[in-house]
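Undergrad: Read through the structures below before going on.
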Structure P
Amino acid sequence: MVSAIDSRSTNNITRDVLDLPSFGGTAAVHRAGDPAAPPVLLLHGAAPGAGGLSNWRNTLNSLSDRYHCLAPDFIGFADSWHPADPPKTMVQWNRLRVQQVLEILDRYGIAEAYLVGSSMGAAVALQLLSEAPERFDRAALLAAAGIDLPVTRELQRVMEFYLDPSPSTLAAMYRSFVYDPASIPFDVDELAATNYSIAIRPDVRRSFEAQFASGPPVTVTDSALRRITHPTLVVHGLQDAVVPVDAALHLGAVLSDVRVHLFGHCGHWIPVEHPDDLHALLGDFLGSGRLDTSARKGTR
């Protein structure tokens, strides 16, 4: 197993802090499951205070009986590196994140993995599939950003969070992520208070404001999408107010090996709104992948 600067385990989830020499900084990686199992990389979205654990805790627990799940904090989020002189465009930030993810895979000795990205994490996943196709067997994209669509009011609220930052503002944002706020299975105000304590840190705020300084998130061109040949599962909520369902339909029309699953009565926060159905869907899709087949044959 990789040598970490710090490694701590809580409730079956281990948090490693890795030194990334090429960046001169560190990366926090939350992982669960048997390191000998097929690896699944989980990439989080861009809400204030977001990170690998806050976005993927339930998925880490749900999939870890079959997979070695790894959910890094992206550079510029939570407990990973925050550059003192941050890039000023999302293009530059996502370039760093692509490099970060590949270096993390190298540090764990993972030659090839399954890839799951949510929102901004799905946009980074698309870049990874395009630029390092040999490192991934198949991918799932949830509420995928990265498609050239008009910026929605709710996405604008995310980008402008620091104009009026507060726990109540963050809680209101979370409620806007879902179709039915009453169905959220946890205390939204408590989560907002926890994540606000991360979001208000000077380094986190500096990174967040820098990456959105140039406007909306970066998009992936159709020409790049057409070059992606990996089996891909696109999952979206029909009532997503942050990234409209048109993004999923566009991916379904452009990607070469794609299946699209739409959840009704569902917004942007699919792992919260439909956790059991989502995890079953992911398990079935990933379970038919080559990494699973090799593991069952004992050839990994």
Structure Q
Amino acid sequence: MQTLKGSSFDEMVAALTQGYGSFDGWRLGRDEPLDWQVNFWANERLSLVTNRDNGGWCARTASETPETLSLVLTRSGAITVSGLSREVVGTPGKLLLINNHEPDIISVAPGYHLSESLQLSWAAIAQAYAAAFEAPLVGRLDIGQALDLQEKPTNLLNMLWQTIYFGVKDGGPLLQCPIALSNLTEAMADLIIRAVPHAHSHLLQKKIHLISPRHVRRAIDFMQMNISKPLLIREVAEAAEVSVRALEIGFRTFKGRSPSEFLREMRLMSVRNDLLDSGNNEPLSKLCLKWGFFHFGRFSATYQAAFGEKPSETRRRR
């Protein structure tokens, strides 16, 4: 991990952006002396930050900063997250979860402050969500909260947090095992989606996430194999060997959406994955054709409604 230290607030903000991304910061008491140290490490899906300072400052994420989920252990002091549906306070004994695009202001209380945090890229969270729900993540998760470390689900998440953090910190063994680190990162994202309360948690309890019947699975396989073609739902039903009505009932019962909605979400997620792929430089028009979108004029609006950003904005974040 790289270590930076100093006495200038602006320099501290610049150091913290190495792990958290760009943000606007300001002090509550500019006359107070400042003594800070920041340690950080990052790859494309995960970053670690340790921050020690005198507290008494606030931050707001810059609009161009890529979306992340921070898991913060406050060792000393307090962090208050405002602008959510509720105010959340992280103190020792709590694991603070912060989606950097959801809160308005993050405030570090005056006095000695020490925190350690992991940041997961939102792509990792979206991937875990898609695997759990078999659908792309659309809209906010509203996941910002402070979890009690003594509670069982949080205790398990904390153990995984400790394994990753100390496995990387100070040249830890996970730096020599990139596959293990990647698997642990995916496991943490999956645990967050399945065990931490959020806006969509109630859907995991519904029967739409039980094992789908055979005709629904056959329909999904047929959609995947023909995803770039202008499919009719009648053709999908024929491939699944059921009537259109039976197919509609099966999808609404076990997937919570119609077959056509499910197919559109599959295609949108495929385009998004290509846009996030740093090795894929195909123009958007070719990606649209590749994944079965033939009306370019409507695609951008459809994509933005699904993911909350334009295709060009997704591509810039990779």
Structure R
Amino acid sequence: MTHDFESHQEMEHLSENLVAMFEKGKWDIKRIQRKSEIILLQSILNMTSSMGMVYGGSIAEGTDIEGSDHDYMLIDPGIHVVGDADEKRDLKGHVFLMREDGHRPCYPSLQLVSKDDSYHGLINALGGIETFLHEVKDGTQYLSSERFVRALQDATTDIKMSDKTIRGHGPCTTFVVKKGSEIHEYDAVCTIPSKTWPKEADEWINRPRPNGWPTPEVIQKVVQAGCTLVPLGNPSSENRHIEWRISSLLGERELMWRLNNCQYYCFITLKYILKMHLDKLFPDKISTFHMKTILFWISEEQGLEYWREENIVQ
């Protein structure tokens, strides 16, 4: 009993020290400032550019540490994805129907519903919508993720800059920038927005949450944010060239912004453990996404009462 009490006291003391270090580094203020900066910057860019832009990952969450990636998502507002062909009314641009049947969950195909020849966006700049359509035996046409990535990477790798290196990295284009002795990497991916909520994710909306996290208000915001479709098919699928991966980056960002300080400090601590130790022991086996998923699950199972600063080490 005495040993348990002393052990509990020691963990509380370690928790206090860890929280004090975060507060000294003003991490709590950094998170609030970063959120407001991201929202403002996105609003300005979206008003002044024909392309939408979303900042994701650590740069948007205020959890960036040394070695963190900077993720940017470009969104073509002239391409629409709907869950029902009747939803195409009043939409300007090219409209595609999300087809999930016959595909692995989260890897739908996008069937052409209608084209808009008056639209002049990214697709047109890269060669026109016809360049990216793949027709199957029954005459149905699908948007090819494979051709989309190839065209984007061909276009960007032709850019020559003395202080930057550009390379393809899966569906992303990675910009490696030298700033003095420092090297920074920025991943940019062009995506297609969809307000259609994936069928596989219905359970996330409706499952019981006896501990109240996230709240119904936050759940609604995540659903309203919708998802984006990244040009990457299931590697084991014979139809991977016309499959797109559903990304929940917008929803994840909303959940990260709703963490309390204890959850936030815990996640940053996990990132440091990953970067400084686990990456060396298990290269390319554990990612920040795994850490984030664990944090979300425990937050649902335990509720906010569990997430107190004196418990952060425990």
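Rule-based calculations on the coordinates, nothing more; no lab input. All of these numbers come straight from a predicted model, not from anything done at the bench.
Undergrad: When you work out mean projected area of the Cα convex hull in nm², for residues 25-136 alone for each of the structures P, Q, R, which one comes out largest?
TA: Comparing P, Q, R, the top value of mean projected area of the Cα convex hull in nm², for residues 25-136 alone belongs to R.
Undergrad: Still on this model: If semi-axes √(5λ) of the Cα gyration tensor in Å, for residues 249-288 alone is computed to be 23, 13, 4, which of P, Q, R is the source?
TA: Going label by label, the one that fits is R.
Undergrad: To which of P, Q, R does the computed value 76, 52, 39 (Cα extents along the principal axes in Å) belong?
TA: R
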